[in-house]
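These notes open a run of structures that come right after.
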Structure 1
Amino acid sequence: MEKIPYFGQTLVRWKVGTSTFLALPEKGARLMNWNIEMADGSVRDVIHWPEIASLADFTKARGGNPILFPFCARTFDRGEIGFWRDAKGVRRPMPTHGFARQGDFRAARVDATGFEAVFVPGEEAKASYPFNYEFRVTYRFSAFGLTCNLTLENLGDEPLPWSAGHHFYFTLPWSEGAARGDYLVRIPSEVRLRQDAAGQLVPGPRLALQERLDNPALIDTFHTALRSPEVVFGEKGHPGDVTVRLGEDKVPQPGACFVTWTQADDSPFFCIEPWMGPANAPEHRMGLHLVQPGQRETFTVAVSVR
């Protein structure tokens, strides 16, 4: 484990076997980069991180793994974006992807195995989600993978709604001379959905179990009704597939989904995002979880290369 100066902050670098992980726990509990040293001495980026000009660009950088909490993507209240309505009927603001990714955390543990960080609510969080809770992000790193737990503990006296997720920016393509169309993804979903302009879920594209990653129909699609918890993608005919596992059950909970997205045809990344539920969960309630007073709930995701 090594500490590195970075725009006035301190990054932490972990070397675990042939894998190297880079994170800034206090800034969004964000894993920034993961790379693997190959047998020939070359380095393969698994999780992409771009060059940024200053720390002001950190939050909006297209890379790493932004933590999405308490809700994923865009929330709506009766058709108006940027709001949600709680169980008492109170309308509150809610930024896209919530507020944890741009928020501050306190590092509760940083050791050779990974880190644990506790969210420190700022003014934005207090206005959007004015409850008594503790939100923790815990990473554990291994030679060929990682596990991340998102844990919400209810310290108050009313049920806490949440539907959190991850926004992994996976490097793609990762082989020199390869194109996005050389990669295949296998998603065990029976129902695909999208979000309309008013925030409602609508039928998505019809897709096969396995698709090429240059298929435009994958963009902004929620893959639901999952028959298994694992999505696998990689370069056709080559080793080194990436597996993303959602949850710890043999069959994910109802409402859980994977989201596929990228910014442009030539973006150096493709996002495979495991979420507790589709966007706007507080309104349609698909994938919305409630943590009862005095209880806690953990959402676990694992990523591995094989």
Structure 2
Amino acid sequence: MSRVKTGDKELRKVFAETLEELMRGNRDIIYLEADLAGAIGTAGLFSSMPEQAFDVGIMEANMVGIGAGMSVKGKIPFMHSFGTFMSRRCADQTFLSGCYNHANIKLVGSDPGITAETNGGTHMPLEDMGIYRSFPGITILDVAEPCLLRKMLRSMAEEYGVMYIRFPRKGKTCYYEETQTFSIGKGVVVRDGADVTVIASGIEVPEAIRAAEELAEEGIQARVVDMFTVKPLDEELVLACARETGAVVTAENHNQIGGLGSAVAEVLAENGAVPFKRVGVPDCFGEVGSLSFLSEKFGISGEAIKEAVREVLKKK
């Protein structure tokens, strides 16, 4: 039986509940919203916690500047918009007011990559991690599981620094137990295997788990790693997996350029390469479509992961 299951809460519900819990426990935690409270499920915070929750309107870049200013005064601002706006539109403010200023701000980008679905190419961030990976000192998290999201939000509130987390609003896929522990900067081996390692993040983790389960029927034992922290990357785990399985595939809901695959490739190239292949969206713009349609079209489905595994195993 697959460990991948469908939960009873969308990730936006988990986000809103966890954020409210954090805000009630620490009055210095602030929530800033760019007019998408209805989409992300946080509308109730403005009436229940009016001294900590503010809608700044459709002015995402200004929102980051406000948050950075609050950080200087000791506040811990969480800021949300769709990932496409939280990255491209806010890049300069995040770099200067955030990273350069050593601020303590938490950027939340919902509906990353193809999870924007019918909102189409203008709302489909396939380059957000690539934009932010080059910013000194930033932490980047790619999450698509409720237990992981809850615990990462709590860690973000406790750890100082500029952090960007991306997750699909309507995601309901579960593959962790509540007892699972996580640390920012450390990947998790969710399935062991000796033939090849699939290093995945976000919505590609359940795809990788399912692919590994199906590959096992072919006699291929694939290890699956949830590399939910894309920066700083768990280089020690990457190298251990490369050494122990002799082949690596990455899978991400992001452009192949600049994201998880690029980060892993850099580590492997500098430390003695093994057969390696990236599964990610080709260098193109997004478009309108369902998750399943886009997953197949852009080559990030479970079938694409299985084919990549077969290819790297031929090179061992």
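Taken together, the values in this text are just the output of simple stated rules run on the coordinates, not laboratory data. The model shown is predicted, which means the values in this text are computed figures rather than measured ones. Cβ atoms are built from the backbone, for glycine too; each structure is taken alone.
Some notes on this structure:
- Which of 1, 2 leads on mean count of other Cβ atoms within 10 Å over residues 128-135, largest value: 2
- With volume of the Cα convex hull per residue in Å³, for residues 72-223 alone derived as 157, matching label from 1, 2: 1
- Origin of the value -500, where helix-only ellipticity at 222 nm (-39500 (n - 2.57) for each DSSP H run of 4 or more, over all residues; to 500) was derived from one of 1, 2: 1
- When Cα Rg over 2.2 N^0.38 Å, for residues 160-239 alone is calculated for each of the structures 1, 2, the largest result comes from 1.
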